[in-house]
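Down below are the structures I want you to see.
Here, each number is a calculation from the coordinates, and none is a lab measurement. None of these values were measured; they are calculated from a predicted model. Cβ atoms are built from the backbone, for glycine too; each structure is taken alone.
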Structure I
């Protein structure tokens with residue numbers, strides 16, 4: 001159990017750093033009211049977790065703790081669903097209901113699609 005915790009903690013730290021760097025990179029190139037950094041990070045994370053899961057299940061020698069490191073750790077630390085929820089609340093509080101609705105619907109729909117494509121790509 002302690003070993004699993006260490007793998008998840010290490011992966012989460014790496015995922016968090018990747019989230020920070022990716023968010024800053026996107027923000028440097030795209031400056032609109034729509035929260036593109038969080039949206040793109042969530043979509044990339046959905047694709048990655050789908051691909052990793054599909055790839056790992058085809059590898060008989062794949063160690064479960066490595067799967068924990070990659071999915072629960074890195075992908076969990078990288079994706080930003082809590083930030084997504086907060087940004088939607090802030091958008092609605094500021095009166096930007098249509099932007100919040102587009103953001104919510106697009107994030108869920110494209111996230112599901114990216115996970116499916118990731119699983120197909122990992123086959």
Structure II
């Protein structure tokens with residue numbers, strides 16, 4: 001798909017969104033076209049704008065924001081210094097397995113996410 005086709009699909013989606021809602025039958029022409037255009041855009045974006053997996057530093061930072069928790073609070077929860085948490089958030093250091101386990105428990109991060117899976 002070309003960039004022009006992608007841009008056309010985006011424009012067409014904008015035109016179709018106001019006409020198609022949850023009550024529109026799935027076999028409606030506009031609903032079908034919206035689905036096709038959406039799938040086209042998704043495929044193009046997967047190829048041209050891939051989203052990588054977050055780093056450990058990004059996971060910790062996002063989780064802190066979600067929980068409205070400070071680095072200092074997290075440090076107290078898991079028993080390390082606030083500067084150590086800052087090292088993890090800045091990417092200067094990687095947590096040990098023991099600390100990673102505690103981070104997962106306190107922040108609600110799955111072990112698979114922490115391992116980059």
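At a glance:
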| quantity | calculated |
| --- | --- |
| If mean count of other Cβ atoms within 10 Å over residues 35-42 is computed and equals 21.1, the structure in I, II | I |
| With log10 I(q)/I(0) by the Debye sum over Cα atoms at q = 0.16, 0.30, 0.33 Å⁻¹, for residues 19-58 alone derived as -0.47, -0.94, -1.03, matching label from I, II | I |
| Identity of the structure behind 42 (criterion: relative contact order in percent (Cα under 8 Å, 6 or more apart), calculated), options I, II | I |
| For helix-only ellipticity at 222 nm (-39500 (n - 2.57) for each DSSP H run of 4 or more, over all residues; to 500) computed as -25500, the structure of I, II it came from | I |
| Ranking I, II by volume of the Cα convex hull per residue in Å³, the structure that comes out highest | II |
